1. Output the label of whichever structure in P, Q has the greatest value of distance in nm of label points 7 Å out along Cα→Cβ at positions 146 and 178.
2. If FRET efficiency 1/(1 + (r/R0)^6) of positions 66 and 210 (r between Cβ atoms, R0 = 30 Å, to 0.05) computes to 0.40, which of P, Q did it come from?
3. 21.0 is what came out when Kirkwood radius over Cα pairs in Å was calculated for one structure; which of P, Q is it?
4. Quick check for you: by FRET efficiency 1/(1 + (r/R0)^6) of positions 74 and 186 (r between Cβ atoms, R0 = 25 Å, to 0.05), which of P, Q is greatest?
5. Comparing FRET efficiency 1/(1 + (r/R0)^6) of positions 50 and 130 (r between Cβ atoms, R0 = 30 Å, to 0.05) across P, Q, which structure shows the greatest value?
6. Of structures P, Q, which gives -13000 when helix-only ellipticity at 222 nm (-39500 (n - 2.57) for each DSSP H run of 4 or more, over all residues; to 500) is computed from the coordinates?
7. For Cα Rg over 2.2 N^0.38 Å, for residues 218-265 alone, the calculated result is 1.39, so let me know which of P, Q that is.
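Since every read-out is calculated from the coordinates, none of them should be taken as a lab result. What you see is a predicted model; the values in this text were computed from it and never measured. Cβ atoms are built from the backbone, for glycine too; each structure is taken alone.
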Structure P
Amino acid sequence: MSGKNTKRLKIGVLGCGQIAQAAHFESCTKARNAELYAICDLADDLRSRMAATHAPQKSYADYETMLADPDVEAVIIATADQWHVPMSIRALEAGKHVLCEKPIATSLDDVLVLEEAVKKSGKLLQIGHMKRFDEGLMEAKRFIDSEMGNLVALKAWYCDSTHRYAMTDAVQPLIVTSANAKKPAGNPKADLKRYYMLAHGSHLVDTARFFAGEIVAVTAKLSDQRGMYCWFVDVEFANGALGHLDLTVAIRMDWHEGFQIYGQHGSVIGKTYNPWYYKSSDVEIFREKEAGSFRPLGADGHFYRRQVEAFADTILTGAPMRGADIGDGVASVRAMIAIARSVETGKTVRLDSVAGAL
């Protein structure tokens, strides 16, 4: 990694919990064009420990006070899902740019309110779909857009493993917790169907949209047996392509995530690793004109850092936005609701017909 730029985006991180500790603090510290300027959390013991570890310039117990700091230029929202929308709106109203963890919202009404707030603010809101900054996926996207011609079909899968924590605990930092940390009302995992769709389905939907464009309709089935939740989702894309999505939690094997894409002038096959290994996806691109394949290395696999750098580039230099924006967020929420409604009714559901929440 290169050294720090002279001009850097000053970021305040809201929330000192697991995702901040495992991803965002380090990403801001390592990013060439950003810095971890401030952290904020209600839990004094947790905030003090993180301040001592990561050395931000400022440490706040109160979110409004951090937002009032004129030196804070952008905020990363690293809280529980139910606070994503209100905390993002408060930051936008305070004149801050926002990078918010996914899922951006849990209901269509909420995400539409946020969309209006983004438009009114004139500020940038980027959603934390860090997989868009996986160099393997980016190379696949470049091939799809510039060489493949018409995209005919896409298959993508996201299958969490029963062994993931035994494996990731060995490589992740030890997560510091606090009895004083603010927790969401109720237990987010009480409804596992909802929890898995929000936590994992949001990634799968965004990856499908990243490659193939807008989803117009879904037909979904759900199997729930022996501790495995398995969604099979047939997808219709606006460009006429067909898709099939497989979301299964938890499989009795290693982490299993990837995609196959078939097009007019070639195909792409990809295998994606558990994100905490910071390893770019293995991607094989087949070009029909050459009757040969190409495998990009993707040596830089720190997609959380790359996500922050792209966010900062857009704000500091006006570079085109490469991450998921609020429009992508609205579409993702619509797709997840449509999948849930299709499971309930056994019918094909168009995304433009959905309402309500997951």
Structure Q
Amino acid sequence: MYLSIIGSPACGKTTLFTAMSGIAADGGQNKSNVAVVDVPDERVDRLTAIFHPKKTVYGRIEVADTDSIREGDMKSEAIPAKQLQQMRLSDAFLVVLKNFDEGVPSKPAADFHSLLAEFIIDDMVQIENRLDRIKKQSGKKDGTVLEQEKAMLSLCLAHLDKGLPLSTLDLPASDAKALRGFQFLSQKPLMAVVNCSEDMMSRQEAITADIGAALSNAAPMIAACARLEAEFVMMAPEDRVAFMEEYGLGESLRGRLIRLAYQTLGLISFLTVGEDECRAWPIRRGMTAQEAAGTIHTDLAEKFIRAETVAYEDFIRYGDFAACKKAAVWRLEGKQYIVQDGDIISIRAGN
């Protein structure tokens, strides 16, 4: 999973990056700070304690800090090409909305709409350029394929022209899949972090409710004080717990955002265990056993025979695979089995 942190100037993007990664980011211009964050998983911890593997691997999220996006940046091509490409490769965006006053009044709802408008402009330019190329290619390539692409992109352009993001456009499954190849910015999922001052911490729920209503709940939202969370993540674990309790925080912002990202992107994890490695494998909810095997190695998907499967809860209840087999909770599943969150899986594949 690859997330880009975006927002307007002085909203606290780099502070949020530190709160997520535990890394004090470089605040210079044209920055591209990227960190890999382990996804905490108590199931992996417990399985590691049972199997004592040589290696433990958690699910991972890549988080990238970016330069600020100002109104008109897309039209004036002010966004560095490297950052724009990074944003297009993102699975989702963390939008930081400033909700504190430091000389300049905050306007989180307006900032959100401004960012979305910039995405819409960029997507429109990309579509118009592609439609121009299609016009020049007419008669040189398969006309039917080009006409289908032209019709799809024209529909998208009309939708964007109304000021609506592509994420709100209903398309047939085949068109939606084809559209993903363009990596349009307004098609990507958004999550919002309302960056509050410390004295607003007790009103987090009310703040998210008010701003969410102002945005017609356009994105799932969390309120937090990024500066405070960045301080917490730099503390020793025992000090961190004490300070978080003092502020009435049961979970870190990093933990809350990881859960939100999994929910927003529809992710679950299956598990593999053994003496060599205990590991969590993030996949899209609804993936088949054969597709899940491909996340481990493409050969396992191509030569897939069966998936030996047991639910994590059943494994913990019975203690080992032999007892799970005896209790008839260990099973062999075929290619079309839909993997469930927490399934412990071993893939049988041909030579």
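1. That would be structure P.
2. Numbers: P: 0.40; Q: 0.65.
Derived from P, not from the others.
3. On the way: P: 21.0; Q: 22.7.
Attributed to the structure labelled P.
4. The maximum falls on structure Q.
5. Working: P: 0.90; Q: 0.05.
Structure P gives the largest value of FRET efficiency 1/(1 + (r/R0)^6) of positions 50 and 130 (r between Cβ atoms, R0 = 30 Å, to 0.05) among P, Q.
6. Details: P: -9500; Q: -13000.
The structure behind it is Q.
7. Details: P: 1.39; Q: 1.23.
Label of the source structure: P.
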